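Before anything else, here is the set of structures, which you'll find just below.
Any read-out appearing in this document is the output of simple, stated calculations on the displayed coordinates, not a laboratory observation. Everything numeric here is computed off the predicted structure, so don't read it as measured data. Cβ atoms are built from the backbone, for glycine too; each structure is taken alone.
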Structure I
Amino acid sequence: MKGKILMKRKIYNDILKWKEESNGTTALLIEGARRVGKSYIAEKFAKENYKTYILIDFSKTAEEVKKLFDVYLDNLDYLFTYLTQYYGVKLYERESLIIFDEIQFCPRARGAIKHLVADGRYDYIETGSLISIKKNVKDILIPSEEEKLKMYPFDFEEFLWAMGNETLMDFIKECYKNRKPLGQILHRKAIDYFKEYLIVGGMPQVVKIYSKTRDFEKVDKIKRNILNLYREDIRKHAEELNLKVEQIFDTIPSQLQKHEKKFNISNLDENARYRNYEGAFYWLNDAGLINIAYNTTEPNIGLGQRMDTNALKCYMFDTGLLLSMTFNEKNIVDEEIYKKILFDKLSFNEGLILENVVAQMLVSSGRKLYFFSRNERQNSSETIEIDFLISANKITSKHNIIPIEVKSGDRYTFSSLKKLKNKYNEYLGENIIIHTKDLKEENDILYIPAYMTMLL
C-alpha cells in the first residue's frame, strides 16, 4: 500500500480531553490487554502535546530508578533532578509529561501519584497491562487522583482509517441515522472491508503489517506470537488459577462453535461447577483477554441487577486472534484458507466469528454484555434464546430494552424474538437483527449490517 499508514486511535481525543479538563489535578491510567497500543498512544500524545517528556518503562528500567519512589517522595526536587539527569531530558513546569509505562512493575510509583499530582509541576500518564496491574496493589493506597481509560483493539472505523479509507464510515453513520441502505455497490465495499477486519482483527501490530503488505501469512504469524505471549502471561501471573485459566482460554473457539453458545463448564471437567472456575473467568476478564456476557433473568431495566452469574458466554476480546485460534491444526493458517474465508469459498461456522465480533464491537463502544436464555424443558415451544440485550440510549414510556439477534446465514427464523415480544412487550423497544446484508426495516424489525454494530 502506498502512502502513510494512518494508525489513528479514538482514545487520543479522550486523553486530550483529560489534559484540558484536569489541568494537572489528576493523573491518567490507560489500562488494557497487552499489545493493544497503550505505550504507543501515550508517547505519541506526549510528543504532540508537551514541550518535553520522560518515558519510564518499569518493565526494564534500573532498580535504582524504582527505588526513587520509595526514598525521595519527601524530596521531589531531588527525584525530578535525578530523572532529568538519568534520561537526559529537561523538564518544564506545566509543559512536561512523565509517562509511567508498565506501571504494574512498580506499584510504589503508582502509589506516589498522590504526592506527584499534589506537587503540580508536571502531568502524569500511567499505562498498565491488566494481566498483573490488579495483582500488584496489595501494599499501596490506590490514588484517588487517578482517572482511568480502557483501551481496546482497533474498532472497525479505526481499521478503515489504517486501510486508507477515511470517508466510508461517515457514510455508514449517515445511513444508520436516516435508516437508509447503503446500496449494492457501497454495501459490498463495506462488507469486504469488514471481512478483512474479521480476519485481521484489531491488534495494532497486526493491522500495521496488514496495511503494509496485505500478506495473511505474515499477519497470522504475528497473531500467533501474541497468543503465545498471552499463554506465557497466564502461566506466569495466574498463579494457582493458571491451569483453569488456560483451559478456558484454549477452549473458547470450541465453545463458540455450538449453536447455543453458553459456556459449558462440563467440557472442561464433567464434575466441574461454575463456582470452581469463577476465579479463572474473572482473571481472564480482568486481564482484558475475554468479553463475558451474562444471562439476565428478565429483559427489564437494570439488566445487571438480574444477571445469572452461573450462565455466561465467553468471547475472545479480538476476533482476529479468535480466528487464528480456530484454525490451529498446523500452527499457521496459510494464505489460501484466509482468501477462501474472504471470498466465501470455505465452509465453516461463520456464526462463531460474527457473534464474537458483535460482542467485541458492543464492548468497545461502552456496552456491557447481556443475553437472555430461558430453557423450558417441559415445553420446548416456550424456550427463548436471544443473543444480546442492550438498553436504549433514551428511556421513553417503555423501558426500551433492545433485543439483538446475530444471523450469519441467508435463511433464519425469528421464533425467539417473537416469543420474547409476546411475553415481555412492555419492556421492549426496537428489535434488531444483525446480519451481513444491507440495512432494511421490515415487520417491526430493524435489520442492520454487522459493520453498523458500533453505532448501536
Structure II
Amino acid sequence: MMRSQRKRISGFTLIEAMVVLFVVSLITLTFYETWNLGTKHIANAKYRLGATALANQQMEIIRSLIFDDIGTVSGIPSGTLAQDQTLHVNNTVYDVHTVVQFVDDPTDGTLAAGTDLAPNDYKKVTITVSWGDASDSETVDTTSIFSLDGVESVAAGTGILSVNVLNNAGVGVANASVHITNTSVTPNINVTAATDTNGNLMFPGAPASVQGYHITVSKGGYYGNMTYSPYPTSVFKPTNVHASVVAGSLTAATLVADRTSTLKIQTEDPFGTSVPDIDFTITGGLVSGTDASTSAPVYDFTQSTVTDSSGEKEFSDRSSGDYALTLDSSAVAQYELLRLDPEETVQNSINLIAGDSKTVKYILARKNFQSALITVKSASGGTPISGASVRLHSTSLGFDVTLATDTYGQAYFPTAATPLASGTYDIDVSASGFTSTTDTISIIGSNIEKKIISLNP
C-alpha cells in the first residue's frame, strides 16, 4: 500500500515537471521572438537614420554646385552627378539613386497651356537611399528645389521630350519606371525616372535627335512596353518608334502599359476527361507592330509548348490582348478542335483582359472515335448559326439525341464516352429565322464524320 502511494506521488510529480517545462519553453520562445523582433526594429531604425543622414549629406554636396552642373551623368539635364552609387557607411551598404528634372512652374504659365515657352523654371533633385531588400520600409527619399539666378531660357539645340504612360483605358499610370537611352547625342543619355500621378514624365532640355530616344516602360505588376527602331531596321513596322526631339519644340511619346494577367489552358475531350501532352503554339498579347508585307499584327509573345500530364499549361505575367492557339502536327493527327469553354467569338482565339486570371478549356475530339460533327451555316454568307436545333436519330440503331449548336454552329455526337454505332443516321435541323431541313450521315469505321448543313433564311 505504501509502495502504491509512492508511485502515485512520483507520477504526479512527473506530470507537473512536464507542464512546468512546457510553460517555461513557451515563455522562452515568446521572449526570444519578441527580442528578435525588437532587435530588427532597432536595427532598421539605425539603418534609416544612417540613410537619412546620407541623403542629406548628398543633397548638401549638390547645393555646393553651380546651377548648370546640377544634373546627372547621361541624364536629362546632364551634369556631374552620378545617377547610381553604392556607399558603405558604418558597416552598412546603401544604394543611392539621384534623379534631376526640370520643372515647369505654373507661376509664369506652362508649356502645356502655351503660356510659357521657357519651361526650365527650376530643377528638382530627388535622392533615394535604400538598404537591405530596398522595400518601402527600407527606403528613404528627400527632394530639394534649385533655382537659377536670373531668367530661365531654353538651351540651344534642345527641346522637350514628354513621355506618357497609359493603361488600356487611356488612364495615366502613376509611378511607372521610364528608362531612356540615346547614343546618338553627346554626352550619351541613359536615365531612369518615374511618371507623375497622371502618368506623365517631362524632360525639358533634351538634346535634339531624330528617332534616337529609346524608351522602355516598366512597373511592378504591369506588363511593360518599349519603342523600336523604324522599319526596315526593325523587321516589322513598329507601333512605337524611337522618339525624336526637335529643338525648341515639344515631342510627346505615348506607350501603353497595363496590369499583367494569367492564362491557364486545359485540354479536355467532349466528355470532360483531361487530354494530356498536347503540343501547341500560342501567339498573342501585346501588338508590337504590323508585318511589312501582309499588315498582319506582330505580337510580342509566341511559344511552342505542351500541356502536362493533367492536360494543363499556365502562362503567368502575360499582357492583355488576343491569344491564338494552334495545334501542332502531332496533335492535329489525333484530335479535332471543337470549341473553347467558355466560348469565344473566334474558335481558337482567347481575349485576355488586363489583371484577369482566366482558365480556358480547349475541347478536343479524337479523330479515331466513331462520332459525328454537324456544322450548321447560313446559305447566305456561310456564317455559322448558333443555337440551331440538331436532331440525330436512327430507329434501327436506337439513337435519338437533340443538341443546340454552339457559337461556331457545331453539334457533336455522342454526348457520352460510348462511340456511335455504325450505320446511317437521320438529321433534322431547324433554327429561328431559317427554313428547316433534313439530311443523313453515315458512320463507318473508327473516325469522326463531319457534315456541313446550310439553312436558307
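So if we calculate relative contact order in percent (Cα under 8 Å, 6 or more apart) for every structure here (I, II), which label has the highest result?
Comparing I, II, the top value of relative contact order in percent (Cα under 8 Å, 6 or more apart) belongs to I.
Please state which of the structures I, II yields -5500 when helix-only ellipticity at 222 nm (-39500 (n - 2.57) for each DSSP H run of 4 or more, over all residues; to 500) is computed from it. All intermediate terms of the calculation are to be shown ahead of the outcome.
Values: I: -13000; II: -5500.
The read-out comes from structure II.
Between I, II, which one scores greatest on distance in nm of label points 7 Å out along Cα→Cβ at positions 124 and 284?
II
To test your reading of the models, identify which of I, II gives 1.20 for Rg/Rh (Cα atoms, Kirkwood Rh) when calculated. Spell out each step's value before the answer.
Values: I: 0.99; II: 1.20.
Label of the source structure: II.
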